[in-house]
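As structure tokens, here come the structures.
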Structure I
Amino acid sequence: MSLRAVTARVATTGVFFVNGAIVGSWVAQIPWVQERFDLTKSVMGLVILALSVGVILAFPVVGQLIVRHGSRRMVAVGGTLCCAALVPVLLMPHPVAVAVALFALGAGSATMDVSMNAHGVAVERALGRPIMSSLHAGWAFGGMFGAGWAALGATVGTDPRITAAAAALVMGGLLAACVTRIGRGSDAEGEAAPDEAPGPDETLRLSLLTELAKHHGNIADVARAMGKARMQVHRWCKRFGINPDVYRK
């Protein structure tokens, strides 16, 4: 195992950590946003719904962007948008504006999520052994850090906007450091050398791994995305020795 491959794995874990930390930082501030605007639970739920809309609309687009531009570039784009969108969510002066900012955060988070999972698949292939479960553990630790940082800020009486700004700044710096070390990942369209072009089986395997990562191991969702029956997806997983459980989080 080369030092470059190990470095790529550690850096990719760092990217997962950043995504988890940004999500954790936002979730921990939901009660503050609700109290700030004196929103009912139903209205707050509608505001938060904008985040999900951003995620849903971004998912179908991101896969094509990864094919065109490569996973490494899209990790950088999604991660930058994710970090940049956190603070505006807490700065907006009206609930509608908060919803707009949450839409951007959802789109950025989805872009980063799909891209980093696709990149993780490429790193896993380079290492020659399963690592996706450890990458998702990095995401979970990031979520714990983000929520813990917000809780610490609340304990000492720091304005949540300052706490979130500090988190976004630190995570942005970590993202920049990691992106330079995560390796090539999946090549952009036309970048791979002719002798490196994957055969039909490898193309199918990579598509399956990407969809599993995108849908967090949900076989039914993967089958719908690929236009196949669930049993066919199960057969492919068995054929390629893929365990869908490692993609669930």
Structure II
Amino acid sequence: MGILGTFNASSLRRYGFGVRQLPTSVTGLLVASGGSYSSGTGSATGGGGGGGGIVNQTFTIDPLTTYTFTIGTAISGGNGANTVAFGSTAVGGGKGGTDSSTQSVRDGSSGGSGGGAASQYFDGVDWLSSFGGAGTQGNSGGDGYRNGGGGGGGYGSVGGAGDVNTGGNGGSGYTSSISGASVTYSTGGAGGGLSTNGSSPASTYGGGGGVDRPAQNGVLTFAYPIKFPYGKTTGSPSVTTNATHKIYTFTANGTFRF
């Protein structure tokens, strides 16, 4: 055994050697991108996109490991993309349904929160149903009705159902202050109506696309006590501090280690 092999952290400090302390956990918030709004050709009665899924927890980490992060980017005409970090996945929001005679196309897609359904389809005799998609980490999208698309589900509540000629509102989201400011994430997108559109609640990241806005990208924010050193990063995150924590916010893919 080498000479240094007989020294523990306490004896190293006694002889004047500093031992750098590193955290073994971080508090993190993963937000996936929202699903897109989708309407049929020549019609504006599509369903709103579902809000991106959210994972909000304390993660145990190995401070000597390099962690790779994937941040979900909104995709036009499709489900949202996942955000992946610390071994966990926030699931992209479901796409809103599209006006169609085919039910599987009218229905909203499942996702972190489900997409709203497009308007019911009139086959010359009756109105055929259309249903909102299921939410796996949030809430379901709203059902469509006669010339009214459902709102996308949000992390906080289900999307509003369409009504006659009226689109449903998007579901509410999730508000957190982990970034150092109060920020709302993952609201659902508005459904379209033949006469009156729904509305999309405000959010900064992870919101589903609506008739009134595009889908929003995901984000990763994590924090650890300020007494620990800064880490090494790629991906150009923003790094801020408050009285108690260092806070990292990634809006693009990147890496982190101490």
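We did not get these values from a lab; they are worked out from the coordinates using the rules stated. Since this is a predicted model, take the numbers as computed values, not measurements. Cβ atoms are built from the backbone, for glycine too; each structure is taken alone.
Match the computed value 55, 28, 22 of Cα extents along the principal axes in Å, for residues 74-217 alone to one of the structures I, II, and report its label. Label of the source structure: II. When mean count of other Cβ atoms within 10 Å over residues 106-113 is calculated for each of the structures I, II, the largest result comes from II.
Across the set I, II, relative contact order in percent (Cα under 8 Å, 6 or more apart) reaches its highest value in structure I. Match the computed value -27000 of helix-only ellipticity at 222 nm (-39500 (n - 2.57) for each DSSP H run of 4 or more, over all residues; to 500) to one of the structures I, II, and report its label. This figure was derived from I. Suppose you compute Cα Rg over 2.2 N^0.38 Å for every structure in I, II: which one lands on 1.24? So the calculation was done on II.
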